[in-house]
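Take a look at the structures below.
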Structure 1
Amino acid sequence: MILVYTPCADEEEAHNIAEALLKDKLIACANIFPIKSLYWWKGDLQDDNEVVLLAKTTDKSWERVKKKIIGMHSYECPCVMKMKVEANKEYETWMGKQVK
């Protein structure tokens, strides 16, 4: 099981990406929440409000999920980060049935 972490420009973008991933059965679930981000971009320190999309999926779907997010994302250089995680057996079983 993996979590895919992707900061987005706003809630609408995060929602649109999550919905597309769900409709394509690439993820089982998504969470969307506001964050404050500080980072360097093109030599300037940025201090932005963003929205994180946290998607739950299987390792076998990683490449397709990553490609879909990058294709839909508004950022020139989006962060699409994979984190391996473990969950309770019941949740992992449910999730495995949701993802192609």
Structure 2
Amino acid sequence: MAAYLIANITVTDPRGFEEYRARVPAVIAQYGGRYAVRGATPETVEGTSPFKRLVVLEFASMDALKSFYHSPEYAPLIALRQKASTGDVVLVEGYVPPA
């Protein structure tokens, strides 16, 4: 079942974040992931949206997603992202309708 990393990011250091953006796609691809949404500014149609910069990554499974997130290749990029931004990151499994 597909799994998703969903991030809501506020960039505080554009130059530092640009370095993260340049380096992270190769690591995502290395672990079989792909961007479903990248850097979108959501349009709120109901309620008060807390979203600033929305990113959604898709992986084939939660195991693949966790392998990416906890990988030695991604660890220095997490530090770079956290230094250049604030935000929330969640991991969630996709929906499979009942048979």
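A compact table of results
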read-out: Winner on mean count of other Cβ atoms within 10 Å over residues 45-52 once structures 1, 2 are ranked, highest first; value: 1
read-out: With distance in nm of label points 7 Å out along Cα→Cβ at positions 53 and 69 derived as 0.8, matching label from 1, 2; value: 1
read-out: Structure responsible for 2.2, with distance in nm of label points 7 Å out along Cα→Cβ at positions 13 and 61 calculated and labels 1, 2 on offer; value: 1
read-out: When relative contact order in percent (Cα under 8 Å, 6 or more apart) is computed for each of 1, 2, the largest belongs to; value: 2
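Values in this text are rule-based calculations from the coordinates and carry no lab data. Given the structure is predicted, the values throughout are model-derived calculations rather than measurements. Cβ atoms are built from the backbone, for glycine too; each structure is taken alone.
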